[in-house]
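Readers should treat all values here as calculations from the given coordinates under stated rules, not as data from a laboratory. On a predicted model such as this, the values are computed, not experimentally measured, just so you know. Cβ atoms are built from the backbone, for glycine too; each structure is taken alone.
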Structure 1
Amino acid sequence: MESEGKVQQKIIFWFRNNYCTKLNNPQCAIFSVPNEGKNAKEQAAKIATGLMSGVSDLVVMLPSRVLFVEVKDAKGLQKPKQKDFENIAQGLGFDYYIVRSLEDFQEIINKKGLYKK
């Protein structure tokens, strides 16, 4: 079973190479949201500067669309604050997905027609 970190790395690599180069028109973006500190002091500093518990692991910017993507391993479950964030995002009209593999993510991007030139 692949770790969440490994799945996330594969997603970032694939998406950036296929949708985020200067040759892509429009050029998209994907970035992670580091929402954990290494220790209590670092965590407190992040909270003071805007950290929000439960925010999705990835934010994907497509033409006229923003996706929030939570990466989980094969057995991973959402924490209550992650469910709260999902409800906020969806309540505001944004797409929120939970993916467990690169293939899950590719299906969202490719088969749902989210990338439109």
Structure 2
Amino acid sequence: MHWQPYQGYRTFAQQNSLYAQGRTAPGKIVTNAKGGESAHCWGCASDWTLFDIHGQVIWLDADDSAWEEYEQAIDECGLKKGSDFGDIDHNELHLKCSWKDILAVYNQSGMSAAESMIKRMKS
């Protein structure tokens, strides 16, 4: 078994589609972030799980002790743990502002300004 990302960058449309799950689309709720409100939309987050030797995903329960190894690696990389807000398989860049703040800058001044703000707000 080995740890590997299964999800990284998402477009705003992909994020909105995930946000719709359990609300206006079938399925269970998987995110509370709309397009642009997630670190995934800025290339600053990834979701990980274990894969077996055949490359098949192993979906772990949130209380599985294997997550301890994953969270230790996140800590060593200086990233923010998704378990801090109920998303065990998620990790993201630490910022001194929210992703909604980044979205507001993007909406007002464009991608270049949003990317600049991300660089300035890294903690």
*Kindly point out which one of 1, 2 the value -12500 was derived from, the read-out being helix-only ellipticity at 222 nm (-39500 (n - 2.57) for each DSSP H run of 4 or more, over all residues; to 500).*
1
*Using distance in nm of label points 7 Å out along Cα→Cβ at positions 55 and 71, single out the structure from 1, 2 with the greatest value.*
2
*Where is distance in nm of label points 7 Å out along Cα→Cβ at positions 15 and 103 largest, in which of 1, 2?*
1
*For which of 1, 2 does relative contact order in percent (Cα under 8 Å, 6 or more apart), calculated from the coordinates, equal 26?*
1
*Consider the structures 1, 2: one of them gives 2.2 for distance in nm of label points 7 Å out along Cα→Cβ at positions 31 and 79 as calculated from the coordinates. Say which.*
1
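Using distance in nm of label points 7 Å out along Cα→Cβ at positions 23 and 39, single out the structure from 1, 2 with the greatest value.
The structure with the largest value is 1.
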